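Some structures are shown below for you to check.
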Structure P
Amino acid sequence: MEYRIIEKPAFEIVGKSKNFTHDMFFKEGPKFWKEYVRTQEYKTLWGLTSGKCGLVTKAPLMSIYLPASGSKDTFVDILGVEKPETIDTKDFEVVHIPAGIYAEFQCTYQTSKKMNKYIYGEWFASTGYERDSDKPDIAAYFPMVFGTLKEMGVRWWIPVIKK
């Protein structure tokens, strides 16, 4: 599987979050987010950037996966946009993403679950990298299609450090 190592400066994401266990996410996560993107709140979130890509991420929309404090099995999933400097974010959560080194993988929304299993099941074991646990995994969505989700491209950014 092809990948490249990239460096990302710090940025902020503004959006909506939900806590999940890993098992619950695979059963309920897609349904929750599919319903959320039909809400007025999501339309307001999307309108913060008018669908334009962020300066750092070059992505119109992202999911950020942060470990929940105090639990190995729970994480926070944040669906959002890169925060422009001059927007009012009072209705949404703002999360700082620190600068870091990431392994970047490309797939589609339809194959993203398989890609994630490959990264954590095989890729780390066969490289000189380990996951940087101080930073979140990021799924950046490209381009925003208005057909089916399975057509949407995904760039997985997995934080890494050399072993």
Structure Q
Amino acid sequence: MVRFAGLKDAEKINVLRKEVNDLHVAGRPSHFKAGFNKELRDHVFPYLAGGFGYAAVDETDGQVIGMVMVDYIDRPESPYRYAERFCHIAEICVDENRRGQGVGKRLMDFVKADAKAKGFSRIELDVWAFNDALGFYEAEGFTIFRRYLECYLDK
């Protein structure tokens, strides 16, 4: 069952968030810092308080086996861009022992339903090139609309 998360879920969410952090550290050690410090652990609390977004969990048999953290984005028009309003998936994780069992799909269905209910017409997320989840995101209907490229000058 996917539901909005509360303060009581913070510790369980952070167990999953540490999996995400470890994946990023392993995939891009020159960019991400190892460890899961207090600032990273505390980052979940604004999502649990709501307002600008939310955190949700998939709880099955009393265990939190997946989580998602979503931002509601409302950008005003600028000289360069039109105004835009969308949801951004800031973090999503399924316990590594529960992947491939539909947990991610349930989380995405929850995000999509919430976005529609709140009048959003679009959901965004970003994914690092080393992350194996790209195929899952594409299966969920996400398409690439922007790419970041880099060029190291010391090589």
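Values in this text are rule-based calculations from the coordinates and carry no lab data. Just so it is clear, the structure is predicted and the values come from calculations on it, not from any experiment. Cβ atoms are built from the backbone, for glycine too; each structure is taken alone.
Taking relative contact order in percent (Cα under 8 Å, 6 or more apart) as the measure, the highest value among P, Q is held by P.
Tell me which structure, out of P, Q, gives 1.6 once distance in nm of label points 7 Å out along Cα→Cβ at positions 87 and 119 is calculated.
On the way: P: 2.3; Q: 1.6.
The correct label is Q.
For distance in nm of label points 7 Å out along Cα→Cβ at positions 23 and 127, the calculated result is 0.9, so let me know which of P, Q that is. Display every interim value, and only then the final one.
On the way: P: 3.0; Q: 0.9.
Checking each candidate, the match is Q.
When Rg and Dmax of the Cα atoms in Å is calculated, the result is 16.3, 52; to which of the structures P, Q does this value belong?
Label of the source structure: Q.
Work out which structure the value 1.00 belongs to, where FRET efficiency 1/(1 + (r/R0)^6) of positions 31 and 79 (r between Cβ atoms, R0 = 25 Å, to 0.05) was derived from one of P, Q. Attributed to the structure labelled P. For the read-out helix-only ellipticity at 222 nm (-39500 (n - 2.57) for each DSSP H run of 4 or more, over all residues; to 500), a value of -9500 was computed from one structure; give its label from P, Q. Here the read-out was taken from Q.
Each of P, Q could give distance in nm of label points 7 Å out along Cα→Cβ at positions 15 and 135, but the derived value 1.7 comes from P.
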